[in-house]
Structure P
Amino acid sequence: MEKLWLKSYEPGVAAEIDITRYNSINEVFRNSVQQFGSRPAFQSMGKILTYAETAALVDRFASFLQNTLKLPRGSRVAIMMPNLLQYPVALFGALQAGMVVVNTNPLYTPRELEHQLNDSGAETIVVLENFANTLELVLPRTQIKNVITATVGDMFGTLKGGIMNFVVRKIKKMVPDYRIPSAIPFQTALKQGAAQPFTPVTLNREDTAFLQYTGGTTGVAKGAVLSHGNICANMMQAAEWIKNKLEAGQETVIAALPLYHVFALTVNLMIFTQAAAKIVLIANPRDMKSFIGDMKKEKISVFIGVNTLFNGLANRPEFAEVDFSGLKLTLGGGMATQKAIAEKWKNITGTPIVDAYGLTEASPGVCANPLGIPAYTGGIGLPIPSTEIQLRDADGSEVPQGQPGEMWIRGPQVMQGYWNRPDETAKAIDKDGWLETGDIAVMDENGWFKLVDRKKDLIVVSGFNVYPNEIEEVAAHHDKVLEVACIGVSNEKTGEALKLFVVKKDPSLTAEELIAFCRTRLTGYKVPKDIEFRDELPKSNVGKILRRELRDQVQGK
């Protein structure tokens, strides 16, 4: 496919990056520490760590893994915690020691946790005590030998930390009982690490940095093998993309999405650590009152979110009281941002949502809108530097410009493969290095891409293709709709029919009212006939609505 998108790049943005610039994530981290050591790096619940202070703690944790636990290079270390200060310390510490990080969702069920630990071969895990009871349930059936337990108050000193832990454990009762006698407290690990010298490990771009498990929304979760080279490439691609608008050492970033998810991992943690930003960690974004309260205390310049988070915030009256005068970038990803929500966001903040597109298997960044767009575009923008895209039909042939086709991508950010699954890797990446995404998109004459939908979510009604995103987009514009999801259900007459699941913003909304609204905006076969109202919709760990779970519920699975 001709690289039509290059003519739409912002002035000064290069078409290619130098992938040899860094050998490892560790080099990038150290560069930020050397240049901006006194700058705030991470903030959580009022506590700030500078880049120099973070580096000292990172070295201690790396020394603990290397000298106390004596883990060999390449050992897998699972991290199971929300956005707390211990998270970057443990993550960068493990990478500095030459380990492979296995990001683990703290809300996993015992079944999901057991699968990931066994599949990855992790023998060490860092877990917040709030979730240790889940770990205890599966521990005998895993290879885990070393458990490091963190507490909410770990990084706040003896007095304040003790009070915080008392409140969390005894008053809020957020720590279910557990018993892991061999567990080592996180603070003990840091003390033991500080007592022994850390020996830096030399890594190269081919070394594995992460086993990043896919969400499992299309089957059993698989571990995408992301190398240091993959992540460094995506960091440099992003740095080239944002250089005209953002300044190293000067930005304040809100990190509300969970860092164990690939979107937040690379964008919030990696890219903005490289940019030496102040990263404000939000441990529980569902507590909107506290979350907005934290935002009011900051001069925010960058906000990263997903459609459901934008929607939740924009519908809170107090959100408009936040100071947005310094906001330079609102980046959306993880799922398509709906136009109605994007418009409301801009009205409140004065800044458009800049949508980007990626997937776990691409570290994750693939496409992004230019940062200078004046308003929401409804598309995923342009391929970022050193990234190629082809749109293919079912036979693998490229489709004509302007026609929808499945996205295949190639670039230095594409994963090495799936962990211990050569058959799945062969299905996903062809012999020329092109990665199949499973997403349907269309490209216009200027190289701008618009996501149509997931290939597996396509609904066929009486022989006509219907993409759920379009139906959801229309329904979301109704003033009484808060959230919406569309799936296909079996139908004797039409093969499949459209079913909407809706969370009301206004209790007075009726199915008839919403159907009539859709009928004025959609052709007949696209109008949903079946609407089910729910109090909430199933979501992934970053807030992406899970259509597959709704389909399973309808089918009685």
Structure Q
Amino acid sequence: MPPRALRVTTAAEAAARDRRAIDAGTPSFDLMLQAGTAAASWLLRECAELLAHGVALHAGSGNNGGDAYIVAAQLARAGVTVRLHASLPPRTPDARQAAQLAQPYLVHGAPTGRERLVVDGLLGTGHHGPLRDILAADCARLGVARDGGATLVALDLPSGLDATTGEVAEGSVPAHVTLSFGTFKRGTLLRREHVGRLVLLDIGLRLHGDVPGEHDDEAWCLAGGDTLRALGQTAREADAWTSHKGVRGRVGIAGGDAGMAGAVVLASLAALRTGAGLVHAIVHEASVAPVQSLVPQALAHCWPLKPTSRQSDDTTTAKQTVVGRPTPGPIDADPRYDALAMGPGLGRSRASATAMQRLLDIHRGTPLVLDADALWLAADAANAQGTDTASMLRQWTRDTPQVVCTPHPGEFARLLGTPLPASWDARAARLIEFAARANCTVLLKGTPTLVAVPDGQPLWVVPHGTPMLATGGSGDCLTGIIATLLAQRCPARDAAVLGATLHGRAAERATAAQGTTRGGTLDDVMRELGAVWADIARAEPRAPYVLNELPAV
């Protein structure tokens, strides 16, 4: 595991981390005390302009309500007027202790409705299912305040959001900000639109947040700043001032059937924006001129003309003239790439399949990205031979240790041969199983994106991105990014996780710059890739208690 990888937990996994910290000697109330203190610190720092009218807190009867009592006490000690509503008295020992601690400060009574900052501390990770009547009424109060213009901040997760599945109970009110305690909860990443700005706060779990040495732990991994810098270490070595184009990586991108040159153009531009030294576009003859016109930095080659077996490939000395190639020569003199991507606009014809198989033969052992039509052709070949696609991919790439497949959900369902499960648990299990059978790293695009590796490690999750990526060609850009990272010696897992993060965060920057996803294109996204690299490279100090943050979507 790279250093300081964050974990994304289910409700049960979050509770297990609390128990391990408690068993190791941290009193449970100390965890609650730090959670409430961290939340109050964040509110005082980030919401100072909203405090003049006081703060309304809504506390439940469980430990989430206990967190709210601590927040109330700490805000009051800082001189803020606090008003707290609790429909039911606290029922857990820690919540009762928190209420007792806060009692001397709660002298202002129930919320008036004039508060501009409202804190939701009704329900925590233990809740699932519909809201009970009394809690539905409390959530209705939150909704009235939000509709009236108040900023709603949820403690750990918005009340009524299932921490594990992301299901939202009827009556649950979306938050403007969610302050997540100790770990991000899986449900908050699955329902980003419901949680708003998502801030991860340190509650004192320390090493128990990662559960070191627990190989059976299935909590997802998320790359924070330190982890991203570690994942990109080998890629950044290509930026030494003595570098030249060969050091920065030779990337081959194969696709671009007649009429589909645009996919290779986008992949090539993304590769160059990511820092590739040389990009070779391997396209249908009809696409050579468009590629050379739109990406003058790239070299254009025609698809290989004839299929060749692995045996003949090792011994052939025959020369073939390839129309449209810059320097025709023997097929064994084809450029050697540091990474090869196949699929953008490749098409699904027999000629496409022949070109792909020929390239796999010529460049076996080269780090590989398979996307789009390459995955379709793999499934088609598996169906024709009466085998499963995972076995076909394992056979095709058996000499290639670094392989990344990048299907979207529809493509992954075709690879599986069955509809994609709706349950995220079932979907994750199928992804892990497929990666192991195919012996490939598999990046399942989506909201969020999941990355599975073949050796059984926990899934990685990449929650970045905006609807600006929901457009044709977005996946081609991601292919070019990942291929460049592979060419710069990043292992497959690192290239997939870092590539998806660069892609998603570039979209976030582009969207923020425009204030909307409307009117933006993938050109705007790719222009932000350099700025995202710079953001990741800066190890800026975090605010007190803050471990990570995701913007509102």
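The numbers here are math on the coordinates, done by the rules we state, and not lab data. Quick caveat, the model's predicted, so the values are computed rather than measured. Cβ atoms are built from the backbone, for glycine too; each structure is taken alone.
Ranked by distance in nm of label points 7 Å out along Cα→Cβ at positions 94 and 118, structures P, Q are topped by Q, which has the highest value.
Here helix-only ellipticity at 222 nm (-39500 (n - 2.57) for each DSSP H run of 4 or more, over all residues; to 500) was derived from just one of the structures P, Q, and that gives -8000; the source is P. Here FRET efficiency 1/(1 + (r/R0)^6) of positions 390 and 462 (r between Cβ atoms, R0 = 30 Å, to 0.05) was derived from just one of the structures P, Q, and that gives 0.45; the source is P. Computing distance in nm of label points 7 Å out along Cα→Cβ at positions 206 and 494 across structures P, Q gives 3.0 for structure Q.
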